[in-house]
Structure I
Amino acid sequence: MSQHPTLVAVTERIRERSQAKRDAYLKRMRQARQDGVERSRISCTNVAHAYAAMPQNDKLVLKEAKAPNLGIVTAYNDMLSAHQPYETYPSIIKDEARTAGVTAQVAGGVPAMCDGVTQGQSGMELSLFSRDVIALATAVGLSHKVFDAALYLGICDKIVPGLLIAALRFGHLPGLFVPAGPMSTGISNAEKAKVRQLFAEGKADRDALLQSEMASYHGPGTCTFYGTANSNQMLMEIMGLQLPGSSFVGPGTEMREALTRAATRRAAEMARDPSTPALCDIVDARVVVNGIVGLLSTGGSTNHTIHLIAIARAAGLDINWDDFNDLSAVVPLLARVYPNGKADVNHFHAAGGMGFLIRELLDAGLLHEDVNTVLGQGLRRWAEEPCLDGGRIAWRPCPAESLDPAVLATAKSPFSADGGLRLMNGNMGRGVIKVSAVAPEHRVVRAPAVLFDDQEDLIAAFKRGELERDFIAVVRFQGPRANGMPELHQLTPSLTLLQDRGFQVALVTDGRMSGASGKVPAAIHISPECAMGGPLAKVRDGDMLRLDATTGELTAEVPADEWERRELATKDLSGNGFGNGRELFSGMRQIADTAERGACTFQFDD
């Protein structure tokens with residue numbers, strides 16, 4: 001199957017746009033790989049410190065056989081359900097490493113916060129920047145230069161992007177990502193959403209809400225809706241950075257442990273073979289485009305319109321929202337997983353999962369097949385699924401047909417002809433909108449603006465009955481420099497309820513929504529943000545706004561000369577600077593880039 005011309009065109013323009021930065025990046029990585037592992041050249045004292053606590057047999061292997069040493073970077077904590085299973089991974093990895101004739105050490109731990117816990121709380125203002133803290137912590141762990149390859153243990157929202165950003169700055173090393181899988185299915189997402197709306201209306205009390213939430217989030221593993229955490233796992237798989245079919249195998253199963261052992265064996269092979277592709281060889285323009293295609297074809301998290309840009313920059317690649325928009329126009333939607341449907345990721349996996357999805361996209365010419373991967377083979381291997389053969393992992397072809405066409409569609413009969421992500425552009429700035437869960441009749445909203453500078457103010461206005469009308473909520477000063485760009489997911493129940501009552505409502509913000517962005521049209525990540533002098537700060541209460549998700553128009557219908565004369569609104573942001581550790585992130589807020597530049601606090605090669 002020939003490749004789709006848009007896929008080819010977007011990839012080529014990314015290459016051309018990035019050439020100087022990419023060349024500089026690869027030059028640094030090749031020099032680092034040529035230098036090799038430093039332990040053969042650093043002092044005996046340094047080496048002794050690195051291995052002092054290792055078991056004696058491991059020390060002998062390293063000393064006498066000069067065998068590879070694998071570094072484990074883990075995001076384990078037992079407050080995150082998705083990361084709790086990682087508690088036992090280091091011992092499993094070390095055991096399998098010894099069987100493979102190599103050694104393994106925990107190079108370092110990285111923080112991992114749960115956006116589900118911090119939604120609507122001040123801790124959410126640390127969330128986006130935690131990605132860069134995770135990258136920094138990963139770099140500290142790998143900086144000892146005593147590892148020949150690395151295994152990255154992380155799943156949730158900012159953790160995988162942070163790990164990958166740092167891994168790419170150590171891109172001369174081979175590396176694999178090792179998932180832990182989703183929790184088992186709880187109550188339906190539709191039932192959970194219904195109770196949330198009843199609570200927002202005052203028709204359900206807190207006890208009923210808590211009972212519903214705990215029946216949904218009930219055990220070890222990722223949350224089962226298709227938010228940022230599970231979008232992360234899809235990305236690592238479609239980008240060839242973790243083993244085929246490994247994303248959505250549940251924790252605590254024989255298959256899960258066998259996959260972890262298989263990843264360890266592969267890391268050992270990669271560390272031994274000097275010709276194996278390192279991460280810098282794998283993550284190129286084609287692989288980044290494959291990641292965007294995967295995001296679009298599954299209706300994945302809008303957070304990755306920020307994170308993928310930051311990841312690409314770490315690899316010397318320059319992508320932007322035009323690239324997402326152009327690919328979205330030709331990539332079909334093949335998955336219906338909540339919030340884009342009623343199913344969860346376990347249902348998606350059972351219906352054929354990633355192997356089926358990747359095969360459909362490959363056969364439609366919508367993925368680059370001839371790419372480097374952690375298996376040293378092209379992406380066609382990822383059209384397979386794992387199975388157990390005598391306790392060890394083997395792979396077999398994915399199902400020939402979807403086992404549930406209501407959840408997983410073919411490229412010839414997709415749920416939608418496009419990926420449901422749009423670039424929004426107009427006199428208020430540039431942003432993105434996810435419409436895969438928005439009904440066609442709600443994709444165009446023309447209504448007066450109602451301004452809020454805090455999400456709590458919108459919720460309070462809703463409770464007072466002041467929003468029983470058509471309106472577009474403009475929630476300002478929510479960008480990285482203003483307050484760390486928290487997700488505004490707690491606005492969803494109120495806005496959804498108003499839409500269900502027959503009102504035309506929408507949201508425009510320089511902040512983020514959840515990876516589970518729902519059925520209310522939301523133009524988000526508006527850049528430049530208000531705190532950087534972005535034009536969204538010119539909007540006034542009552543301005544007639546037009547949000548057209550079909551054309552990408554985002555306009556304040558204000559005469560051009562008046563718009564030009566308007567002063568930018570300002571806000572005293574001092575209240576965002578202290579409490580709950582926020583003062584420790586003040587430096588990051590001051591230097592954060594725009595959302596379309598990945599909201600990075602790093603200065604890469606550009």
Structure II
Amino acid sequence: MSTPTVLHPVVAEVTERIAARSAASREAYLSRIRAAAQVGPARDSLGCSNLAHGFAACAPADKLELRGAAKPGIAIVSAYNDMLSAHQPLETFPALLKQAVSEAGGVAQFAGGVPAMCDGITQGRAGMQLSLFSRDVVALATAIALAHDMFDGALLLGVCDKIVPGLVIGALSFGHLPVVLVPAGPMTSGLPNTDKSRVRQLYAEGKAGREELLEVEAASYHGPGTCTFYGTANTNQLLMEVMGLHLPGASFVNPGTPLREALTVAAGHRVTGLTALGDAYTPIGEVIDERVIVNAVVGLLATGGSTNHTMHLVAIAAAAGIKLTWDDFAALSAVAPLLARIYPNGSADVNHFHAAGGIAFLIGELLDAGLLHGDVRTVAGHGLDRYRQEPMLADGGLVWRAGPAKSLDTDVLRATTDPFAPDGGLRMLTGSLGRAVMKTSAIRPEHLLVEAPVRVFDDQAGFLDAFSAGELDHDLIIVVRYQGPRANGMPELHKLIPALGVLQDRGHRVALVTDGRMSGASGKVPAAIHLTPEAATGGPLARVHDGDVIRLDAATGSLDVLDINLDHRVPTGGPPGEDAWVGTGRELFAAFRNTVGPADHGASMLAVTV
């Protein structure tokens with residue numbers, strides 16, 4: 001079916017609103033990158049000594065090519081390391097990509113590496129306080145890699161939480177260059193997620209030992225590739241495809257397979273043909289426009305993706321001169337139906353989602369419903385219809401065929417005519433406590449409204465101690481504050497999830513309110529997160545006391561303290577002092593902590609200017 005010419009009116013209205021508020025900043029950004037593009041291959045303007053440094057280590061034939069402007073130079077920027085399962089497969093990609101670029105008539109060089117931090121390893125540890133800041137470090141490192149004026153295009157290799165947004169933000173500073181994102185794919189399915197969740201809760205109650213828990217975790221996270229639950233890493237992959245920055249169908253092909261290798265090679269071929277030296281020039285700064293940003297938000301909402309992207313997409317948009325707000329998320333959430341249930345929003349993992357029809361089916365459904373802009377530029381060509389297709393190996397090569405016309409498993413993936421919910425998997429909450437984000441896709445309807453007395457904690461360790469002491473066995477709303485970007489880098493608070501699940505399973509009405517993060521692992525317990533203004537900057541949460549009553553209502557999008565004027569109180573508690581912001585490298589990031597912006601502005605310390 002062809003893409004409809006008429007968009008859903010709300011999608012059209014939100015896009016127009018974003019374009020209007022972004023007109024000046026977007027025009028300034030486009031003027032800057034178009035001026036850079038007019039210069040031509042930047043290495044032409046390098047002095048002889050500069051250029052000689054740039055190709056000194058190349059093979060003799062590549063040196064000859066790079067001395068002139070006849071062949072495009074392609075940068076490879078990678079987040080490879082072999083500690084993280086998601087990035088371990090990237091080890092072999094540069095050699096494949098160099099050969100592919102050479103076959104396509106270009107020269108590829110490994111331009112730089114960027115750090116890849118694993119939130120799964122650092123959960124509950126001091127290192128987690130650097131996690132969100134690592135996104136901007138990746139952006140800075142990407143900019144350094146591309147700053148040598150040697151390149152006509154780039155291949156960006158990365159998968160997980162902060163890495164992909166950081167790569168894209170960095171690349172947008174070189175928006176005149178075409179860029180293809182190259183994924184590694186998810187690991188094969190391990191222990192069912194329901195079994196893992198069950199043992200985690202038993203451990204939280206003291207009914208399972210550490211050895212049993214470790215066996216379960218090791219059976220879940222068992223090999224090379226991305227973790228298979230639908231957290232930030234896999235949301236990254238889906239969004240890169242919806243935004244047209246991956247080749248069609250590339251996101252969820254397992255590593256170490258012939259199809260994965262063929263897609264990697266195809267990425268090298270493709271980016272070489274997208275440079276200004278060819279006839280299909282497609283710079284990333286022109287690809288990522290207001291329509292593509294709206295497409296990304298709709299893709300996030302329709303799949304109940306990671307709440308981290310309520311920050312990452314704002315930051316990515318800003319890097320392209322586009323002003324995206326949480327109000328835009330809220331408006332689109334009202335009309336974007338929930339079409340997927342992937343753990344923690346259901347029992348299936350991303351491999352099951354892919355097998356049920358995956359992104360090709362999802363994009364086709366959203367296009368046919370007028371919920372995505374189809375008339376956009378992508379690395380695969382003009383128009384998002386190309387992403388209705390899925391890759392396969394046939395006749396000795398890589399080809400694309402039409403994706404499934406219907407879902408192969410309606411417990412995992414559904415059509416817009418039969419969604420899991422009529423609206424998106426995220427809510428924006430507003431009230432006397434400020435603004436917050438809530439993931440609703442895994443929450444039962446009876447838990448969408450919670451009104452209960454508060455128990456206040458200034459860190460997650462205090463909550464866990466109270467839970468272990470049996471102090472929380474009743475209806476309550478847990479407040480964990482001083483967890484925002486300015487307080488301590490906004491760490492994810494996954495350690496809270498099993499205990500909160502235990503309380504809810506005991507029949508209590510419980511919820512969490514925090515200025516910290518929960519990420520894609522937000523599950524069945526209602527959680528108002530990313531609360532802004534945060535407590536450390538004097539936000540209302542700093543003036544909440546034990547026993548106050550909070551009403552969290554996802555249906556109306558409200559979050560309020562009842563019957564109390566918080567303006568009459570002084571803040572209590574506080575973030576860790578400067579003497580606590582040391583160790584595990586944290587002291588090196590003091591400037592980040594003092595500069596970072598609020599969550600609804602992307603939680604970035606990069607002052608993006610155009």
Structure III
Amino acid sequence: LKMINPRREQEGKEAINIERIPLDDPESFRLLKTAETTAVFQLESRGMKDLIRRLQPDNLEDMIALVALFRPGPLESGMVDDFINRKHGRAPVAYPHPDFQHESLKPILEPTYGVIVYQEQVMQIAQVLAGYTLGGADVLRRAMGKKKPEEMAKQRGLFESGAIDQGIDGDLALKIFDLVEKFAGYGFNKSHSAAYALVSYQTLWLKTHFPAEFMAAVLTADMQNTDKVVTLIEECRKMKLAIVLPNVNVSDYTFTVDEQGQIVYGLGAVKGLGEGPVESILAARAEGGAFKNLFDFCDRVDLRKVNKRALEALIFSGALDEIGPNRARLMATIEEAIKRADQNSRNQNAGMSDLFGAVVPDESVDDVYQRSEGIREWSEKQRLAHEKDTLGLYLTGHPFDEYESEVRRFARNAIIDLKPSRNKIAIAGLIVDLRLMKNKRGQNMCFVTLDDRSARIEATLFSDAYDEFKDQLNKDTVVVIEGGVSHDDFSGNLKLRVDKVMSLVDARQQYASQLVLNVHADQFKNGFLKELKSVLAPYQGGGCPVTLRYCRNDAETTIALGEAWRLRPDDEALFELAHILGKEKVILEYN
């Protein structure tokens with residue numbers, strides 16, 4: 001609301017008062033029914049989402065019941081199934097049972113489709129049906145919860161006689177009493193459930209109508225928990241919300257929303273920074289405006305707080321992208337920038353300055369950057385790995401991106417396009433999560449979440465497959481998995497039963513026919529062959545044949561290198577070859 005209301009004020013709109021929002025908003029309930037409730041208070045867990053899908057709540061009373069029903073007792077007793085079936089017309093609504101009910105109980109039990117869900121309903125039934133006082137009804141509630149035989153026998157008699165005094169048949173009263181006793185042990189305090197459900201609804205309403213601000217707020221609330229931040233960022237992506245890198249010229253300590261509706265990463269969530277360095281950065285920016293370059297930045301922040309480690313974290317996370325040529329060159333310039341800032345500080349303390357009031361003129365900055373021009377920019381893999389280290393996730397890309405066009409040559413199915421099939425298929429993706437558990441025999445089995453940017457799928461390795469392929473299962477690695485796809489009744493999604501797991505290198509060796517290196521005649525100068533040999537040598541002993549395609553202006557010929565030069569086609573090998581030949585001239589060919 002601190003983000004939403006100032007913007008609404010600028011737009012001439014009324015501020016949102018969260019206590020006065022409509023409690024029957026159709027759009028909010030449409031979102032609720034999809035069970036896309038990550039970050040919605042009390043409704044986030046996998047089990048709760050499953051219950052939401054089954055119940056399809058469409059009013060606040062249903063939400064109050066959701067909170068009360070999602071507990072082991074109601075779930076195991078069949079009470080939840082009864083509630084859902086009655087709501088959807090698959091079972092008759094009765095007050096409380098089709099074979100024994102009383103019209104006076106309808107106002108009490110109608111909000112819960114005749115099911116006794118709340119402790120307050122137990123008390124109201126005793127008051128209406130058997131004439132209990134409020135105090136006496138509370139004694140009955142506590143007695144039913146403790147299940148003491150002597151006390152229950154006494155209460156049973158009181159209930160029967162009280163009902164008869166009300167003109168109600170004693171046998172009917174006892175049948176209702178027995179049913180109330182059965183469910184009273186599972187009954188939840190409605191006043192508690194309603195208070196929780198109201199906050200659930202408020203967060204649901206905010207997620208529906210102000211998604212960017214809501215997600216920025218929940219990201220801020222959990223910004224010190226990297227695992228939770230990763231989950232929430234994934235939810236933002238599902239919601240089609242844009243998230244931009246931290247930026248020393250834009251970001252606050254917390255997550256915020258910019259004028260374009262994008263969520264701006266909070267500096268406080270960058271690992272390796274901390275509160276002190278961020279406060280120094282924000283204070284310097286507030287005092288002197290946007291930072292121009294790394295030297296200006298180091299000159300203005302407190303380097304006792306923003307030390308070399310913090311500077312590296314800022315570079316790795318992308319927070320200095322706006323004020324430098326690229327991340328590799330910024331890293332190479334840190335020492336010089338710190339040194340000059342220290343010198344500048346000493347000179348100012350001594351009362352010295354140059355004609356223009358600065359020790360490091362713009363020209364010297366350009367000179368330093370020019371000296372770093374020969375430094376090779378990080379590969380996509382390096383850049384994303386550093387982002388993962390500092391942010392906990394990949395923000396400017398996805399490790400699968402650089403492999404997608406290649407793996408589609410042999411793992412043709414994108415996860416989003418999968419359908420249940422008895423045929424074994426190959427699927428490629430990044431391992432984003434691993435869960436180990438024991439089966440009934442005490443053997444290890446593993447659940448792997450695979451992501452190929454189009455979607456995610458859970459792959460199951462039963463004990464035999466896990467024992468055989470566990471060494472290939474590493475988080476944040478691209479793998480190729482062969483197996484069968486089927487429907488998962490629990491989640492409603494597809495699942496994959498794994499027969500085989502291959503690393504990307506092993507998949508290349510299995511599926512690639514050869515590695516082709518396109519070399520122009522002009523390159524055969526200045527020790528090129530010696531350089532090529534030194535690049536290939538560390539990767540010899542693999543299974544991938546190598547062919548040189550030698551080109552001149554008027555002709556070309558191919559030269560197949562001997563068996564001794566078969567390569568293990570690691571990413572590092574391909575990267576080194578691309579560096580000396582050009583990326584487009586290093587080609588893995590597949591049949």
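Read the figures in this text as sums done on the coordinates, not as results from a lab. Every value quoted in this text rests on a predicted model; they were computed, and no experiment measured them. Cβ atoms are built from the backbone, for glycine too; each structure is taken alone.
One of I, II, III was used to compute distance in nm of label points 7 Å out along Cα→Cβ at positions 436 and 572, and the answer was 4.3. Which one was it?
Only one of I, II, III returns 4.3 for distance in nm of label points 7 Å out along Cα→Cβ at positions 436 and 572, namely I.
One of I, II, III was used to compute Rg and Dmax of the Cα atoms in Å, for residues 84-187 alone, and the answer was 12.9, 40. Which one was it?
III
Work out distance in nm of label points 7 Å out along Cα→Cβ at positions 140 and 388 for each of structures I, II, III, then name the structure with the largest result.
Greatest value across I, II, III: structure III.
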